[in-house]
Structure I
Amino acid sequence: MNSSNFIVDLTLFILVALSIATWSITIIKVRIFRKEAAQSRAFLETLKQDRSWQHRCISSRDGQGDFAYLSNAGVATCKDLSGEEGQGCDHQELQEILDRELRKQLHAIIRGRERGFAELASIGSTAPFIGLFGTVWGIMNALKTITATGQASIDVVAGPIGEALIATAVGIATAIPAVLMYNYFLRQQRVHVSELDGFSEDFLRQAMRNQKQWGDSC
């Protein structure tokens, strides 16, 4: 195997590895989103059955999924503020502290759900250029061979250049799924974050209406 074939083969190997990574991330993310959707539906349905503060506390403690985690963090903050941490704070200050803690938990959830996004974006943006590199390298060495041998017939040119062009095709084939999956997951994430943000505001309103019951939080 000469150096030209080695570089082209190495390029193809990298592209295949990136393609495997893309589909692995896709499968994992689809499972995560489906699991989260099921958990969220179950938790929100539980809250609809009883809108009391005590029921929310119990449901948040026992529930699963991002909505439950966010609610549980809020409940824990309310319980802390009912003690020494909240002493000397007026209604507005308590609301600001609770809102800040909810935002902190929301951002933590978002960071966790965004894992894999950067990888998909990187693969989608770099794979075509990796393939193009393999093609240019292969063509360059093919032309060197033609110059050295002095033969430029179609039989001599077609093989090496055809093999080199495969790298570009594989690069594009690797990039397209990565870009599509990145855009799909990004949209799903934005919808999810919007729903969590609305849920956080609803929690804040209910918590402030039930401030006297914070000390009874589970």
Structure II
Amino acid sequence: MSKIYTSLSFVCCLLVGLSLHAEETKEAKPEVVKLFDGKTLAGWKIAHQRVFDKHGAVTVKDGELHLAKGDSGTGIYRDDQPPRMNYEITLEAKRTEGDDFFCGMTFPINDQYCTMIIGGWGGGVTGLSNVDDLTAIENGATGYQEFKNDQWYKIRLRVTPESVTAWVDGDSIFSVNTKDVKFSIWWELEPMRPLGIATWNTSAALRNIEVKKLK
């Protein structure tokens, strides 16, 4: 009988341990918030100031958010306060017309702001504007890749106390150490604060925009 009790005790302990592990895993899972419901512009505002005063139409159709070509910019920004540190933003984006950036995402880094550029300066430059007052085409985050019109690209941006990192379709495009670095944005994109997405003389479509708070 003692062997049976010992076995039952072991099984009970194992089940309790698995249950606790499941709870810990559940608690450790980062919180994901959808920033676009696929149906409306809820949570977003259309920028009208400065270079956005002649913006293109902003519409929602078939689960996609469309930014029509502006003169010069078309942009949307959040009307709430996003995380300022320890977060990831993911989305899918595609250029539908034009040859400049189709995803210029302005985002916070603690009390600073910066803009991730996807497809700028003729259509292929990736990077950050600005790093130590240098634009996305002239600092250590500068990269280049070909972007085809009407093709979706998966974009991910991560902001932590150690670095600002981004990926396109799973491939890293930059990773900038935050220590002793000054981040800033061009005055044209100030209306995109605190978190916004803009295009430049270009039309684009966006979908599946989410933010994940990191532990």
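FYI, it's all coordinate maths here, none of it is from the lab. As the structure is a prediction and not an experimental result, all values here were calculated from the model. Cβ atoms are built from the backbone, for glycine too; each structure is taken alone.
Here is how the numbers come out for the structure above:
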| quantity | calculated |
| --- | --- |
| Which entry (I, II) yields the derived value 0.35 for FRET efficiency 1/(1 + (r/R0)^6) of positions 94 and 134 (r between Cβ atoms, R0 = 25 Å, to 0.05) | II |
| Structure responsible for 140, with volume of the Cα convex hull per residue in Å³ calculated and labels I, II on offer | I |
| Which of I, II leads on relative contact order in percent (Cα under 8 Å, 6 or more apart), largest value | I |
| If helix-only ellipticity at 222 nm (-39500 (n - 2.57) for each DSSP H run of 4 or more, over all residues; to 500) is computed and equals -4500, the structure in I, II | II |
